[in-house]
Structures are given as structure tokens and as C-alpha cells.
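Derivation of every value follows stated rules applied to the coordinates shown; laboratory data play no part. Everything numeric here is computed off the predicted structure, so don't read it as measured data. Cβ atoms are built from the backbone, for glycine too; each structure is taken alone.
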Structure I
């Protein structure tokens, strides 16, 4: 099969070269004597290339200087590169050598065998290349190469360890570039409230650190990993309302400014205030016997959480008869067009309910505050919002006033550092998609490495 050798070396020679392509097999020392065709369980053809492996005389010399004898020669089977949809394998005797003088034993060296796998180096490298492309899942690579999924996973895990870890996979590599702004957030690992935390460079999107847990120790371990000299170049970190992350950075690196972006403030406002106030007002109206007014608030959660510009855009889509779901004659469904009246319904709700009007006012002031570039002006705007919340006496708005107060410094820091956790939240969604694609990963070490690889590919980082 090694057609770069001559016939004198024991290789098969083709008499009609016009019917064949002469390709280098890279199976140095292997002499193909017979080829049979067998059927795999999957139904694919397997070309089994039987032969022998040359044993150089120098390999038979023991360390003691005595010539070693062939003690036994059990057959070994190695998988080789596929040709089209056909699988290929090599079957040949693997000589076991023994020294008659000192009793030392060893196996014959196979130059084309991949380490720790019963496959050739060429197939091993081809599998790595497919995995590195990021286009195929492990299952798809296994189907292309004909290897077992466990073998493909082992190859992928080894590749990820070589790229992202040092000391045999015990430590993550240190960042090659200095980061100016960091992002930190936790994501769910498995059911049972198990979480992991990742830290990224906000400018590049590169994952710098992944560790199980969502407590202060994660930040401490990251700082110890990169060193204080590297941390001295970091100016700010975007994070959610997790107080552990904020306190950990303030304790170890007090010059780094935590920044709470618009997304997390509005998310808390919508989930904990707007939604709860709407339900409270609906209950109050039912108790007062105002059934009609209570029914008006039904199914208005999305409208009350949306910005006015969003509602206006939906009304414009309705006016142009935009189709939001295309029907199919095959399944006997019709086109669904965008409905109208969003802004009109919104104005009617605000006109009838003063508390909901106050929520709209706070929402507009928050939006205006987060476009400011001066911390003094932004602090005044946030203080006005806190005063409005306090004046209402509503327990949900009082909770929001306390939230703004406890995170005041990090909120107004957004005027100086125009960063957000949007990129790391997007990475969280990629991780969720990745885990669903793989039906979950019980191996956290492989999981985290695979996440780093996918995110780096999406960020065009090499």
C-alpha cells in the first residue's frame, strides 16, 4: 500500500498504471500483501489491508548489547483514512521482542500509529482537523471517519487541553493580551442549582477564565491566576447584581470599577416591579368590583414592559400588513399578520392608572440617564428616580429604590465607562445552545474547553 516505495522493497506493483492513482500512504515500513473487502455493522465497506511490518536490525539490539529475539507476533489492527464512503484498516503481525541475556522485553515500534489509539497518525490528524473546523459535532465526525464517538471525544479533549491548558491540563493558559475591560457572569451547568462562572475580555470576547461556582472564590482564583501586574491594567468590569463579584473585585483590586449596565437595571425593573405592580393593580380592581378595568390589564405585561418606540414600530408593521408567520397550504395554515393598536392600548392603560403612569415615567428617565456621559448629571437623574419611587410608597417601587441605592456607584460609573454585559450574556446563550446541541456534557473539563473553543471561533480569535 505504500506506493512511494519500490517493488524491490516488497510492495505491490501495478502493471496498468493508467487505471490507478499513485498516492503516498505514509505507512512507512508496511508491506501490503493482500486486501479483502468486509462489511461493517453500519453497512459500509471495509477494505482490510493485510501485510507485514519491516523490523530494522538496529531495533532488535537490546540496551545490554545483545540481539533480541522475536518472542511472539500477535496481530494488530489499525484504522486508516477513509476513501470516499469506504473504511480502511491495516492488519499485520506486531512483533514482541525479548532479550535472551537480560530478559528485557519491548514491542516493535510502529511509526505510523497514533499515540494511545489503534488508528494511524494520518487518521488521527484528519479527525483533529475536522474537529478544529468547528463545523461538525463529535457524532458527525465519528460518522465521517468511522471512529467510535468515545475515540473522537478523547481526540477532541486532548486537542482542547493542548490549546487552552498547561501542565498536562491542570491549569488554564494565561491571557496573551492585556484586557482593559472585563465581563463576568454565571451560567447554569446542570439541574440542582449547579453553576459555573466565566470571565471574558469585553473588547475581544475571549474567555479568560471558567470555573465552577458563583462565589467570591472564583474571582480570587482568577486574580491569582493572571497576577496583580496583569490586573493593574484593568479599569472596569461589567457584571450583574451579584454582590459577591462586586465585593471580590473591590477587596482585591479596589481600582477596578464595577459597572451595572442598562440591561440588568431594566430587567430587574420589569421583572420585579412592572410585572408585580400590574398583578397587584389587577387584584385591587377585582376586589373593588371594577371588573372591566381589571380585564383591561389582562395580557398587558409585554406592552407595559416595552418602550414606546417598540410599540410604534409594531403599529407601523401592522399598517404595512407585515407577515410575522407564513402559512402553508400543505399544513392548511394561513398567514398571520401583525396586529395593530399597541400604542393606543398603552396610552389608555396609563390614562386610567396613575401608578402605571409612574412606572412609565421611571422607565423613560432610566433610558435618558443611561445615555448621559457625565457622572454628576447621571447621579442627579438616578436620584430623581429614587425620589419618585420613595414618594409612591409602593412596596415594589421601594424595593427598586433600595436596589438603586445599594448599587449607586456602579450605576453612575456607566457614564464614564460605556460598557455593558451584553457580550457575556450573548456568550451565555451560546453556551446554552452548545449544551443542548450535545444533549448535556457530564464531563465539565471537556465542556469548559469546548465552550472556550466555540466562543473563540465565533469571535474570530486564533
Structure II
């Protein structure tokens, strides 16, 4: 078969699809696959029920807790079992005793397992979104389901590729244990690792998608070479070359991303350090902020010149802090837009969270992300802007007058403080605008 024999290519693709569908059904019918899915769905519902009953909160928790902390490790269990089972089953026993090339058989089985992981993740998200609906009658936006599912596609691809390919090549389920150790290292030591090593972050998609595809294509090529060993036929070079190219693309992408970002401890960006060098407590003016908003545009404090400025700090790592966005929405709707500027600052190592939440909640104010944020148990050390404001907890609201001088700070825990914030805004509006407003400090 030549690489341009399209009828045979089509027949092979159809066969791979049939194998993937068979693997999908066989895994779901097995007790291990069903038990994993039922278990993670129940835990996802319980977790969502224990948080604020809001769709956006459930969506964020579905990707951060349901995918990264529940589904990834449990998926490795049935992925490893499926890989060992598939090695023990001949091609003739899989689909009507029809012979398949080793690489086609491998790809079909892998795609089936990956489809199971995605299906399980979809159920996890659905169960998480059911909690606010059942307990509070609050419907989640369809975008919440779409965004949460999208955030899990590449992480599940990467971990499925490592798990299935590792066990398949090593022919030993201990390979899955090694990958589990890697997952635990990324999860538990996130405050010591640069963001580029975290495969669950959406900004790392190009890196880990390339690495996952390199592992898959390389394993398929190795399987093909093993199948043809001792015969007169030779395996093609297209797949091995493609695997190497994908590996290089991933590594080069990681290098370029680190070189263009503030990613402790690998690289300290000068601009981020300049932001962190401002100190709210020793300066009469609020620190300057230059961060991307939900539309990808750069938002800066000079855009609020002559206005009362209301900063609201939140983090997806503190689910209750998402409620401050509802409070800020009420404040923005009750204040005069030409005199008051409301801005939500997200402290998240995943740069897609804030734009996704902004669209899901239809929030009418800028929602910016401190792109220098990394996971750290000490909040005030997790990002340049948290160092500036010396945040001890989130959510928190920071109100300035029209000269960007601090008026009030609120440790926010819900809508009950909205009248107090509105009173602080009214007080700030009575202060005259001093000369020189608009001169950026950074």
C-alpha cells in the first residue's frame, strides 16, 4: 500500500473508526470503566453541591477539580487495564476476526479509549452543572458546558497518550504508576514548578498537544516496525519523521513560551517585575495595571482617568470568590458608567478561565488576568499584582477616588457588602480630581 492509495487509506480509516467504536463500547461495558465513571460523576456532583450554587462556579470546578484531580488519575487505572487487555487480545478477536495492521489496530484502540475519557468528562461536567439546578433552580449557560469541556480536551489527550502508549510499550501496568507519579508531582509541587510544566493549563495546549501526538504517532510507528520485523517489507519513514517533527514543535513551543512570559522560577519578566515593584501601601496612588482583558485587548488604569476605580480580586482556586463578580455586576449596573470604572482582576495560572467566565456570566465590565500568576499557597506571592496589593485573601474589593487614591478596602463575601461599596463610591466621587491624573507609574 502506497501513501497515496486513497481507496485503501479510506478503507483503513473506516476500519480504525470501527475499532475505536468497538473499544469504546467494550470499555464502557466493563466493570472498571463503569465504576470509574459513576464514581467521578458522584464526586463531581458532591463537590459542586458544596460550593456556591452558580453555573460558572460549577463549570470552573468541573475542569479544575473534576478533570485534573479526579478524572485524570482514575482514567489512568482503566486506560492501563484496557492497554493490557488489548495486548492480550489478537486482532482477529476484536472485530469479526478481520486482520488489521498493528499500527491501525493500535490507533483504533487508542481513539476508543480517548473517546471514553472525553465521554466520562462530559458526564462529570453535566453532573457538576446539575447541582446548582437541582439545589437552587439555577440554569447554567450552554457556554459553561462548552468552555469546561474544551479546557479538558488536551489534558485528557496528553494523559491518555502517556498512559495507553506507556503501558502498551512497556507491557507492564507499572508504567501507569510512573505516569501517576508524574501527575502527582505536577499537582502537589505546582508552587515550585514553572507553569510550562503543567499540562492542564490552556495556554500550554500547543505544547502538550504536539507532545501527545508525537507519543501516539511514534508508538504507532514502532508497532508497525515490530510487526514487519523479519519480513521483506519495510516500514515507511513518514510516521517516525512526523513523530520527531511533532516532538520538536512541542519543545520549541515550550522554549518560546517561557521566553515570552513571566514564569517563575524559569524566567522573570522585567515588565512583570516592574508591576510588582509598585506598593499600594507606601504610595498615595493605586498601582498601575496593564493586563489583557476578556477580549484579548490590553486594559490599563489610564483608561479610567477621572473616574472612581473599583478593583475586584478573585481566583478560581477559591470558588467562593467567583461570587464577587455578581456583586461587581450589581455595583456596575447601579453606578454611573461615565463616573465609575469597575474591573475584575483574576489571579489564575490558567489564562482562559477569566475570559470564559466573562462570557458565561455576561459581565459588563473588563475582566483582566494577571498573566504572571503561578500557583502558590501564599496568595500575596502568587502574582505581581497580589504582591503589590499584598492580598491576604480573595475576594477583595479596592475602591479609589478619581485621583486613584485609596478610599476603602473590602474583604468581600457576598452581596451583603454591596451597599457599603456603593457608599464608598459616593464618598470617592466627592473628592476633586487632582492635577496630573493619567500619568502612568509604569
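Table for the structure above
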{"item": "Among I, II, structure where helix-only ellipticity at 222 nm (-39500 (n - 2.57) for each DSSP H run of 4 or more, over all residues; to 500) as derived comes to -13000", "result": "I"}
{"item": "Among I, II, structure where relative contact order in percent (Cα under 8 Å, 6 or more apart) as derived comes to 15", "result": "II"}
{"item": "At a computed 62 (percent of Cα pairs over 21 Å apart, for residues 203-314 alone), which of I, II", "result": "II"}
{"item": "Source structure (of I, II) for mean count of other Cβ atoms within 10 Å over residues 107-114, computed value 16.5", "result": "I"}
{"item": "Per Cα Rg over 2.2 N^0.38 Å, for residues 187-258 alone, the highest-valued of structures I, II", "result": "II"}
{"item": "Comparison of I, II by mean count of other Cβ atoms within 10 Å over residues 35-42 - largest value held by", "result": "II"}
{"item": "Origin of the derived value 3.4 (distance in nm of label points 7 Å out along Cα→Cβ at positions 163 and 379; candidates I, II)", "result": "II"}
{"item": "Identity of the structure behind 18.0 (criterion: mean count of other Cβ atoms within 10 Å over residues 155-162, calculated), options I, II", "result": "I"}
{"item": "Test item: volume of the Cα convex hull per residue in Å³ calculated as 152, pick one of I, II", "result": "II"}
{"item": "For percent of Cα pairs over 20 Å apart, for residues 251-370 alone computed as 57, the structure of I, II it came from", "result": "I"}
{"item": "Comparison of I, II by distance in nm of label points 7 Å out along Cα→Cβ at positions 275 and 323 - largest value held by", "result": "I"}
